[in-house]
Structure I
């Protein structure tokens, strides 16, 4: 974030809790079993398994159960490139969510009574573990649903459902367009259902800070303003609908008369369904904001806030680390990274101290693009050049390579925020939609040049785009393992990818290398600040001050970051925890294998397993090392 999602990058705590039993895909992750490079096999089936049919039987059962789950979640089907239930959207009512959770629980009980875990091969055991793990996480999130924040400034559902329509609902036929129009009612109902949940959570005492209300309200108003709602410029959905109808007409798929009729139908759906849902949301947000705290506070003061935060840490890191343990880890990492940053300060001959160097990096014009359209395009062009550089070196470090295309784009105006973080939206498994690296470019002072190289590798290759694309393109494992996942793995991998890029020859400019350290420092600071906010009662200003003391990020970016932590408790701690686990496993494997260690096979083992909980990832790597030793 990435996220999210990554992805649709929905790494939103509200949706993790409220839509825990399945809905619009969140931070996209996956598990993919593939043969590794140079003959190494990353934790695949054991040919001496006494009963391989048990594994095959479980795989077939999981395929059937996942298809049932997909049919309950039309948005998932669309993101997979399928068009069944294309005119529907997911049921986000609390009744619908509870129904899906109950179904998932029943499948786990059936799995446990119908299959012998001990007779499964390693990949099938991993599939079993993941299916059960995801249910346990969904159940725990559902238990804490009253503590979650539903609508916030951070990629809330108010913007996500519109982004879903623009990004994933392709229109190639007249039937696709009529489905699009029908779906407008579906996403409108989803917003209405989530508003009811937000009302209940607020009544229970779970309200985000005032800035979160204001940001969500602004987005809701932006999306329901302009034509056809009023005399302004075309609203995002209306512009999208008209463009897709026009394309059908231009291709000869429909007549001019039918195109005119479809425009009338789309306009009616927006006015009669979308506008009332969004204006009701904005009205409630504007009214309930009076009950929200003007001074941002963490969840510690909310009902059951301490237990909720412990749950969010478990869900985000996939570990049992306590808030105090994470806080202390963060302090140690901040201290280590300050030493490495100071070494670069000395290398470039800067005479002031590190704090002065931070200010220099923030303020010197050489590190800024002009705040113009030309400056914004230069940011995109330079990001593409960095990605082209690293792509040429991927075969030296990976045996499995992504097939999907990657594009770099500016965030759409209706959801763009000054200083908000770049993020990645994955494409479709069939390659019809490329992966997209999005950047918020409304305020170029918050997008410094020295940071952009590391961010490009994080969001693109060898980071999110590579990992998520390989997962989606995988064959030979149950389909559910190519979707979903956890933040610790997905973001841990992307942060590891930033460091790996240095090994691959990137960051030739010492200022860019300082930028790499800055982005890692950013994630180390998160360990301190997130736990400081939600376990130690830090104020927004204290969190911002700590960030400024240890980072060269612009003030606007820092404040946007800190406000993100307030509304997504625990999520930001996952990045560094996941990265450190991957580094730990690599160091262990290198020592265990010595000259037999193969970096390509190691990476294929880690990335070929997909978005695993960290304990499962460790078992996978240890099994790979054992297989290499056995074959030596």
Structure II
């Protein structure tokens, strides 16, 4: 729901016209209305902007910014348990003028301050300006479903749901953070709390910030941490009871996400996660759940037939849409506008397409993301657990000798194998693991597109290392397991900066609110304490989730390899997208830009066209960066 923006300007030069410009560039986030509030204090001008996508309380009572006493709020998201919180506040004497969760947040903050956050079940990013205390309070939900960017430089503080809103301010300085650009080339996203621009940041999930206008001091505070759940003893619970209790909790979390005054649907891919959401919701609702699936021409990537069969079995109101090759490719030039920070997950394309189809029938769609990060669904968990100890058991001198030999013998010179897909990148990753077979290095080698050595070649200038959640040492030794470490890291990195950003921007591009039922904090707090073997059982990933699904769907309907939600990038780059690649990786463009080493760019590009299709991902990462650069640095 919605988009927010605003400022605190100590030069007092930012009027409503600039705030409107910041707000209106996010019109896609809220086409149902806009609102503004401006204040002048002794120290600064303060402005709050809001784009409205009407979901709860469709009347004027749901409009924002909203005021209670000296508190003023602009809010993006949903607090699903607002009715229960409202009842507690009414028992304390609070009176309400609307049926919106926005008003409940204001009263809760007035009653409990930052402690109110502990009561919220939802997804949210909101800013409260406390006029009497001359303080700005901003927070982000526990998992980071809703985005929140802020910028602080000299006499200006800006915030917004999207980076493009901040860029509209005439005093926003577009100074690229080269270390952030390097991190993007490794992961396909800029990791939180960093941003592609210096002086700009993303607020960490589970955090709030306070900006004191009197002293101009900004402080951030953590109110929730996923490691608190992993740093607890595992539950002593037998499997049947664990299955029963997990299903009850999931059912409750899923039902909360159906709270809405507008139509709600579910993205159904046919995999275990989306099937779990659909099955539990359909079982507990008398009306047919609306489900949506997108099919793709490539049979190896197409899950639509499986989703259709599951929808028929559950009796949902199912919509299936097959996108054409042309429709998918036409999304690519639009990506830099909606993903206004470099972003390389190509599944943003089918996610945008399925959002468009869903928006024709519903305003809210439930997505089944986070099942992999909570219940251990990724193949990389399997690889590290299966092969990690085997590599670690090789004596150190033998591993180091093998790595040194591999340095002398390049992958290109190995007959037969050098023709196999991905052999070159796997060769380099194996070399890295021989040198350092730690759990974290294994996870990083399976996660990163480029290692540090490759970055040195790629960039013209020296780039630094960013401190990120990959560097966390918060998992205590007494509660450590390889699986817990990987799950916690992925929850704070890949899930946050790739999956959630992808779904938020894709949905909001067509004014569709995406909800993430697995990201109810009670689910991760419970699942983190389940014994590891209930999640990863002798090579069977998402074990307990599968057991729950098999209660509602015959196992034979679900028993197939994980397919993912992808597109044939290598084929596109060689054909339909080749004009873009040739334009944005052109030597003159690279030279003028002054960021990348031209020789290295041309080497990667040339080797891809000569047949090394494993370079496709690197080319895609580079292309997405260059298209972002052209949109926001050259043309804006």
Structure III
């Protein structure tokens, strides 16, 4: 079979990655897009583009493939990538899916069925339990008594941390099940749950497998994805830094055995949980698609996974055997998300003003300056990936790459990633899957960013700016050095340019061009990306964004919301409203549930009182800062 044209049924950085792979393989690419993405990077880079109403509309995707003359569909990851319905529809249309068959996807895409197949293949699995009883009185039961509390309740039909809850107390089981079912139904259209033993101190190990239609199955070694928050991966690396040669043999051979057992064809990932307390490795699930973290495997094996996917989809045999796959060095990937990690990881939305990606790293992204980021899709904006001869070299390269990453106009987790990569815990590879949910990761101090903001503002005022005026505060004096200037940021900052001092710090300018400012601060070389506007100064230092807003002398202090007002901390959808106006509520009582980017946030009463106002209804789209509830003390 010969492929000519591939429709990429996805968006963002993975769509760009597949388009790039198609171009390298000499294939024509077709992008799909919604109205929101009509000018997106992946649309501009593909050879052709077709509009669809939704990336989740299977009929529309298949119709777009037909109309564009595509003979294959690459689903990327997320959206429809693990939906057997898409695979079946592609097969019925006489097209080729760049992935496994609908039968295999149906079996392995469900955690419950995959578990049965793993057992048949002799692969070790996590002890499980079953839910029995009516809602409100559910208890875990099952022949395996080792599945005692704590338990992990998770969606059987999907992954990515959606529909997943940890239960430590039997009294919390009903609420956890209800929340997991609701989230699973919303994310996957299936609220079936699986209940397993929760491993408190585990490392997340996954094995990349490749299989062709000629019976060849190989693994490309393993990755470690233990640095994760709420089951969402944050940092990934290859090879795994802590496993023994024996565990590596167990997981890689088990992954190949599982792929053979189910008749897998194309690229897939078999995930395992390594119990740090017992040293045992358990099968978790199989992802029947390309993974977000596939670049680290590409960098340590020298194999292009997208091109290999296309080769296998065309019916060709794998061009190498297991003995030909070797490891070279170490690779680490950091996922960049639109979220505020130091304020509850709340999803963020907005328009980027400046975007600077590092030059000395592999960056898979779909974000550029002036781009609108909404809450309509997954919050991942891109991935920064580095490679080195050993883990420590790679880790240092990642820290440097994150230092050179700057996203202005929108809050992201880049600064948080930088703190993690530079931490002793990540350096020493002691982070397990639960660490990030309990650890305190300190927000970077704002002092350095404030110095950059103040110095750059005085530089802009005195050198050149479109808002120059004859009375600008540049400290000019006849016959003397410029006087110190007070810059109003989040607090007054004294800038004495003549003495080279800002806020008591000795400052020597080294570079200032195209928003990149390099200063010597008390003898230390520091770099930041700075944007000075009439109303605020925005600084990104070590990846962390700070916005210093000038005080508004005309602000009405009475307009500031009191403690009883609950405003939307993020733009999103108000999923539920649990109270009505006039109702008395207890402190901490849930008033409603807000959802954005597949994350739910409960809005709770700050104290006991009466609901004075309900500002929105269930199902409403709300903006950042919108007043949703007002509670008055009684």
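Structure notes:
- Here FRET efficiency 1/(1 + (r/R0)^6) of positions 235 and 547 (r between Cβ atoms, R0 = 25 Å, to 0.05) is compared for structures I, II, III. The highest value is that of II.
- Which of I, II, III yields -7000 [helix-only ellipticity at 222 nm (-39500 (n - 2.57) for each DSSP H run of 4 or more, over all residues; to 500), calculated]: III
- For Rg and Dmax of the Cα atoms in Å computed as 23.9, 73, the structure of I, II, III it came from: I
- Each of I, II, III could give distance in nm of label points 7 Å out along Cα→Cβ at positions 355 and 619, but the derived value 3.4 comes from III.
Read-outs: derived from the displayed coordinates by stated rules, not from any lab. The shown structure was predicted, so the numbers you read here are calculated from the model rather than taken from an experiment. Cβ atoms are built from the backbone, for glycine too; each structure is taken alone.
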